[in-house]
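Okay, got some structures for you below.
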Structure P
Amino acid sequence: MKEIDPNSVNEILNECARKIVQPYFGKLSKEQIKRKKDDSLVTEIDIKAEEFLKTYLKDFLPGSVTVGEEEAEDNIKILNRLDNVSPVWIIDAVDGTKNYISGNVNYTILVSLYQNNEIIGGWLYAPELRRQIWALKGQGTWEGDKALVTSKIKSKLTSLTGSLGGQLRKDEAIKGLFRGIYNVGCCGLEYIKLASDEIDFGHFRRVKPWDHAAGYIVIKEAGGVSRELGGGDYRLRVTPEYGLLVASNEYLYTCVEKKLLSVLNI
């Protein structure tokens, strides 16, 4: 496989945003929005942007294949491409579709590169926030020319800020445990905040490759931890029973994991 220029991939994401995604931000008609089998939302722009990224990424890396969220929705066998020896681009063309539809700036474009059972590259782009983060295996995590390194601080739970899904946020046992808990409805942006030390941890119940592959390597290369809650390292083809927990460092991961397992009575 040829050497990957991360900025060339960044530019493909930028072009996709400029030409396809941003012109329709908050401006879609009802006819352009549908519901998928799992009742989540999909738009014409999700599909058009995914097709754009599939075409340009495969041209950029000859011999590569794609696994896009929308193409996998129509044909689950698409996921079998992850077992091939060819490099695989994993694509979520509009992560945070509900936010995108409503004109909420908290949406991202996510792309990762996977080969030989390993995530080797990840790109996170929040067009409206002008934030673009990438990581390549062994090359660290970057935002522009700034290397991102997650916090090594060992803090008490009551001083931590994190992201939790709706079910846990409503749990009475969670109240008062942490300094701050929120969720922006966009996995990609949660990973950007984690990599930038704006939050300390995040727990995700919905775990799909296109939502988490890019974030996984971004956090790993920045020095953070991403594992199945109560289990081992994040695995692309496995949906963890109790979700995925991501934290800035090993110490914080262990502290938060212990507390969440207790809350969930695991």
Structure Q
Amino acid sequence: MDMDGVLVREEHIIPGADVFVSELVENGIGFMVLTNNSIYTPRDLRARLKRSGLDIPEESIWTSALATARFLDQQRPGGSAYVVGESGLTTALHSIGYVLTDRDPDYVVLGETRTYSFEAITRAIRLVESGAKFIATNPDEKGPSREGSLPATGAVAALIERATGRAPYYVGKPNPLMMRSALNALGAHSESTLMIGDRMDTDVRSGLEAGLQTLLVLSGISDRDTAELFPYRPTRVLDSVADLVGRTLDPFGADPLESPAAE
């Protein structure tokens, strides 16, 4: 399941999310909380969720930074990277034995940060021009804050792409690599796994492309008309994960779950 808009909204718990998670644990149903945010480590996110009233184990949190590290470890083990990002990304890359450097790196890796600097972006552009492969943790163009929208990884990646003529490879949602790496970490198979999210363009699409059934919840960015704007559809639409309480063993049993195809 996605995190923001599904379990929490602006660091406040979505009503019923704690009961839903408790029911998953009580029934022995494995789950993974996914986020495209690469700023924080799973340990940091666990602490933040706990302050909101959700007790999610560290090993049940999967970030775009972890997915990016797994991808790079498969592509070029023991490589090097110039990183524009924060501790969630640098920690993930250190954990796979990557050297972080600004001297002839194999990759430029762009992640989320609240302090994008012109100097760091300029250095990234010059390294990409010099032959470093360009990787970005996720394509999100903007993120929320209490003051309004913030430029996110996708927006800064577009700047670097425009300056260099080289597009990044995005690892996070909707790339099914993000979903498959989470499935591997969970030890699950797509045929027996369900994706819950509040966004059609990332959550539902990534679940669909990884072969999962999908649930779109309306507790985040989407409303009842959102699914009609896309050429693909979720399996079902719910108001929130609270609608799954009491149904975690059979989420697609007899309705009240709402099917967009039936509207």
- Message: Starting from the value 15.0: which structure in P, Q was mean count of other Cβ atoms within 10 Å over residues 98-105 calculated from?
- Response: Q
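As an exercise: distance in nm of label points 7 Å out along Cα→Cβ at positions 58 and 210, calculated from one structure in P, Q, equals 1.5. Which structure is it? Provide the component values of the computation, followed by the final result.
Working: P: 1.5; Q: 2.2.
Structure of origin is P.
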- Message: Taking FRET efficiency 1/(1 + (r/R0)^6) of positions 82 and 194 (r between Cβ atoms, R0 = 35 Å, to 0.05) as the criterion, which structure among P, Q has the greatest value?
- Response: P
- Item | Which of P, Q yields 2.8 [distance in nm of label points 7 Å out along Cα→Cβ at positions 90 and 162, calculated] | Q
- With FRET efficiency 1/(1 + (r/R0)^6) of positions 34 and 114 (r between Cβ atoms, R0 = 30 Å, to 0.05) derived from the coordinates and found to be 0.90, which of P, Q does the value describe? Q
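Every read-out reported here was derived from the displayed coordinates using simple, explicitly stated rules and does not represent laboratory data. Predicted model, so just to flag it, every value in this text is computed and none were measured. Cβ atoms are built from the backbone, for glycine too; each structure is taken alone.
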